[in-house]
Structure 1
Amino acid sequence: MYSIKVESNFSAAHNLRGYKGKCEDLHGHNWKIEAVAQRDRLDKAGMLLDFKYLKNKLNSCLEVLDHKYLNRLAYFRKTNPTSENIAKYIYSKLKRGIPELKSVTVWENNTSCAIYEE
């Protein structure tokens with residue numbers, strides 16, 4: 001099995017609904033995002049996917065989130081903007097154009113991340 005991974009990032013604010021603690025108040029993160037694609041065989045050029053293609057797709061998805069108050073975006077009005085739900089949101093958007101997508105990891109700081117895969 002072959003896997004490739006690209007990383008990107010975005011900055012945004014959010015607050016968590018139904019949570020008691022500091023994160024219930026408005027605050028922000030500089031999220032690091034990792035997208036992993038996986039397939040058991042390579043193409044004729046010897047690649048799973050072009051890194052540039054995967055990174056461009058990821059960056060396009062993140063443009064919608066960058067420098068936003070996530071709670072005001074349509075998806076997060078009903079879904080709490082936790083790192084777990086952000087990972088699922090990004091995964092769902094990327095999977096439409098990248099069937100080889102395996103997982104999306106959302107790092108909210110250097111020591112804590114959430115991973116979504118199907």
Structure 2
Amino acid sequence: MQQFAIYAREVLVGHSMLELGDPPMGVAFGVFIPNAAYATIRRECQTNHADQSALHLSAQTESGTRISCAGVGILDHSAELDPPYVEVNVLGIPYPLYEELFPHHVARYDQQFPGV
């Protein structure tokens with residue numbers, strides 16, 4: 001499984017394995033591991049889960065390719081949960097790109113419907 005870089009504008013703010021997904025919806029999500037630069041956007045990610053478009057969030061592969069998608073969101077629940085939890089969501093990844101990046105999500109989804 002590869003690690004994905006999460007950017008706010010052109011600034012790297014953290015990483016995620018995007019270990020979970022919903023293939024039919026083109027969604028990949030997972031635990032967000034912030035770096036020091038995340039502090040500049042943390043408050044917005046804690047208080048605004050509805051529209052983070054002003055942050056210009058994006059996700060990139062390990063090779064530096066930006067993932068085409070409808071949007072990226074960071075949901076920071078660290079103030080409410082113990083242990084702290086921050087999640088990143090990458091929404092609306094088109095096929096066949098989704099299957100190329102996340103074949104394990106697609107395989108797991110297909111296992112739910114054997115013989116179909």
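No value in this document is a laboratory result; all are computed from the given coordinates. Predicted, not measured: the structure shown is a model, and the values here were computed from it. Cβ atoms are built from the backbone, for glycine too; each structure is taken alone.
When distance in nm of label points 7 Å out along Cα→Cβ at positions 70 and 102 is calculated for each of structures 1, 2, structure 1 gives the greatest result. Here relative contact order in percent (Cα under 8 Å, 6 or more apart) was calculated and came to 31; which of the structures 1, 2 was it taken from? Source structure for this number: 1.
Here helix-only ellipticity at 222 nm (-39500 (n - 2.57) for each DSSP H run of 4 or more, over all residues; to 500) was calculated and came to -8000; which of the structures 1, 2 was it taken from?
Details: 1: -8000; 2: -4000.
Matching structure: 1.
When Cα extents along the principal axes in Å is computed for each of 1, 2, the one that comes out at 51, 24, 22 is 1.
Looking at FRET efficiency 1/(1 + (r/R0)^6) of positions 14 and 46 (r between Cβ atoms, R0 = 30 Å, to 0.05) for structures 1, 2, the greatest value goes to 2.
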